[in-house]
1. For distance in nm of label points 7 Å out along Cα→Cβ at positions 98 and 546, which of the structures 1, 2 scores highest?
2. Out of 1, 2, which one gives 19.8 for mean count of other Cβ atoms within 10 Å over residues 330-337 as computed from the coordinates?
3. If mean count of other Cβ atoms within 10 Å over residues 226-233 is calculated from each of 1, 2, which structure is the one that comes out at 15.5?
4. Could you figure out which one of 1, 2 the value -13500 for helix-only ellipticity at 222 nm (-39500 (n - 2.57) for each DSSP H run of 4 or more, over all residues; to 500) was computed from?
5. Which structure, out of 1, 2, was log10 I(q)/I(0) by the Debye sum over Cα atoms at q = 0.08, 0.12, 0.18 Å⁻¹, for residues 122-345 alone calculated from, if the result is -0.35, -0.80, -1.58?
6. For structures 1, 2, which has the highest computed value of Rg/Rh (Cα atoms, Kirkwood Rh)?
Structure 1
């Protein structure tokens, strides 16, 4: 037995054992692409007719087994008719089933990652041995689809329906201990013993010590559940998952329905149901949008890697200010292994920052994700100080004092004098111009923005802002530090509000416009939440803090007076004047009390409605669709302006910024992807209807040009 392809090789090794090794010659990892499937077909055909083979070992020549299907091919598949999608799945599953039905035992040695199709091919073998540093799982749900290479059929038969529902509907990755405990793998061993253990298990099967034929038969037969058991397992799961996933993500519930339908069928019929539902989901726009987001995320990582290549390692950091943001940055840095000095002018603030870090770490301990030893080690990486001198020698500094231009400029000037010549200085500002903050610095080339989002430990985005004099080295260091903290950095050029707040400001301007027409803010909130936002605009302003929102409003008004300057009072201004700052002091658009878990719970507040009443200029009957249009159009148009001005280079970056920074609904694919789904010609028509509302609703030259060509943002060259 000897086969040597571009993706797979297969050869006889010992005692009539064949080893099929996934080892893509031109790729760093193994993926199930068209060529890999074609070569696997050829190898399985050879194995079916080679009477000398007594056992098969599946292994990987990479440091991972198989990371899954090649996602870059998915959009092409999804664009095909349903019949072609089903045919593709049938062809792939015929290979997997033939592998499963070989007349000799098979064992997979799982190293690194075996995800999606990588785990499904392992499930097709009789046994699986897993390295203790590996992970397995079926993450297809995160792409809006279900497993398509037999996962919904084989996994329930291997680990039981309850476990399979949890694995597939959640789309999580599992470590070796959890995989072994559920029976997804038959052994978990140290990495250096993986091959030896897999071969030992295979030899036991060949000798007849292990009943490998019963393992094959189990996966071909219906599930061993009676009618009552089946109803209890599947119907209960569907009810729970429907509540968790919501109406915009159909795949989790569909995965349970497929498993339920296939539970009473033999393998072939069960696979047919999987193929049909996979094809239905693939034609649903949600799947295409989620796949696009996955590819966009890969683009962000690729851009970050380019900068990281020129970055030097960051061994220590400092943050100036121990408030909510400073304390969050200190926690995130330390929890990811980079020691950090937290400097403030107030000892109580430092203690509060350390207490917040301790609280977050305690939660990790309570959830079993951290032990007390690791918690203490992490806390020891945060050093509070009142003295600037203690930050000397660090590799990067993040200024996170109050969002006030004069104060920030003073602090930056003071700290720069104490830093070594190569230390990068950054500002965690959400709106203030990086170029202007750098005007009095001696080394403006080593200064840039690092805009973290609150809460720091949860929000994945960091805007890295390039000022007029910022060097590539400063950007590279900031990007490298953000990545080391587990964040997704997005490099943007300087302008008021940068990318995210600049795009968010017109969204709130649309909100103000609707309030002036007498539309109830609670109605707007409910409607935008139904649209997919995690919270409506009024609720979001309360969470951000209306004092912060008022400040941002002032900056954006000054930066873009032609379209963002309001005449008279704004809702944020009224709330600010009446000391209604939102959740932070228990009253804003809504009133807040703490629930049993100590979290703010909102309720209607008549006082807020009364305060906002003077803003109503006229009462206009407005439909739900018109509300959505008036909220979303200004955002899309401002996103186009950011592209025209080169704030970022691509619509993909705009979309990932909106997803990661402000919770734009992922199932819609991002702001610019959503605009493309509307159609830019239609968008221009809608904008024309609202032109009386001002420049915020005037389509850009870019939008009009693309619309004329019948293109969308993602089609631009």
Structure 2
């Protein structure tokens, strides 16, 4: 069996020399295939490049008919080359023509060659092309030869990534790595952002691929592995996981992978073949990504994230960089791209330069989504594999309303979105003109429009929008972005700052709504089968009264002569509210006995989000000073749908008869008891839904800052009596079918109401 003269190390050294030569892209590629053929003792060496349209095109060959270059093409999955591209796995055959996938291309003249070895050109798990060697004889390629060709393929993949071959591809398609990509995700925060990619945890770009001293590279690899292992061990033993934003289970998984012998062996073999330590890590992880991205098992796909994280740690250790580089340093028009992020990390970035956020994880009700909406940053979540598809500095567009992301968009797409952004800015200017216009319908119904908030950065929106106050201040966000439990004095300081920022406008503070999906990093998570239905919000407050008492005392002290409104979340029974009310009274009495100034007026209310409270409305409206409907959770529990589950989240409409009847019941009972009723869920900020809520009898809505303008523009054109009549008729007769949405849309269109 022939052996490669000089082996893979000599081949890599020669490749490096060719890469440095001042020649054109085609000449360089032609020299490379000649070199690989000679080194592999092969009669044929060919490079196929994946174009932007998903077609593989022959870009260079030694041994096949040169006339076939840029003429021979095949789809992914077609022929042996297409199969390698589709599976991202190497393929070695002693007789290629007897394989069922063999596809004959007469223009190449390859019918005289039997032995075949092909490997994918991979980068970050994405297939950029295929590298093939062939021989006339029926021969078996060894594991060493397959490994050598895979190592060579990595160097070629980096050449593709550099963009040097872009000029050789058809203008209309380009090559796959640089092709425009349209990804669909979940809308998190409204708005359109155009800019350039900034990776939250930037990948290490491995520039030095070829080892000068293999023994030295092996030692670097072993030292880096030992350091990463020691760091993980230290984090677990010290228990200081909160500071690093990771849970113990994640670190335990890291530790398991860091000791995986198969992973370590493959990296050592890659170094032995002539790669640097960091290039070996990159190559092995790219192979892992390619294999695991094609898995259908969600558990195995999730493990890909763990391996990515570990490889990233190892690469940063090898190049001597921190895992997350300076957050605050952003270029102009930055679009942040991340697998996942906590709200604290987002707040570290310079808001003035940030134009959008794209996440692989994170739903519309996640903490990061709430903060993005507060900051007015267009955001899209659940965008699969975006951190691998996007390169640092790529042009990117985020459409937060449609939940779409355009990576490396074509000029016409970019122009269309730029126009969309201009129209949006123009509409915002028009909404700004409505800031001081009273929120009164055409038939004289006054509606109070307030903001949902949770951070001090939200509060300047009060003046910008002309909102009548803060209808919901989520106090848990302070706890979620802190590295440790905020002290009573720190809580009081925040609430005092909120009062100062709000001026004379009212603020409704919601007590801690933690538990469920809102796990504080410094609190031990409780394993529950159904967290949304478990130990959370007021249930934690009543079971751990010290936590609730500290917060209530901080709120009472911060009010100091001003009106105070406190709302309790997740209340399921009147008894829970009575117990919470008694706790507040004890704290108020305690402060009075010690001479502390008290609020000038104290009002206590409940967040209505559990259906059981719908059947105690008369009682709760008598006991409470106000009720505020949390429509997100109420709808989730009413229809038994997990709003984070994409399979069922959109199955039911908030404008369906059951939801509208429930809301109508709330409005009527609250009015009968002279108890103020507010909507503070997402539906209050959507013009069409807000129109329906006004028709149901609600006269106070709380929403995100960006929603104030569109909702006010709607109600200024609305006859509240007419929409009330429409809804009443529909609910009394046939219930409107599945949803009243089509009829409400027709009503709005007929009456010229902007929704």
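Please treat every number below as a calculation from the coordinates, not as lab data. Source: prediction; values computed, not measured. Cβ atoms are built from the backbone, for glycine too; each structure is taken alone.
1. 2
2. 2
3. It traces back to 2.
4. Source structure for this number: 2.
5. 2
6. 2
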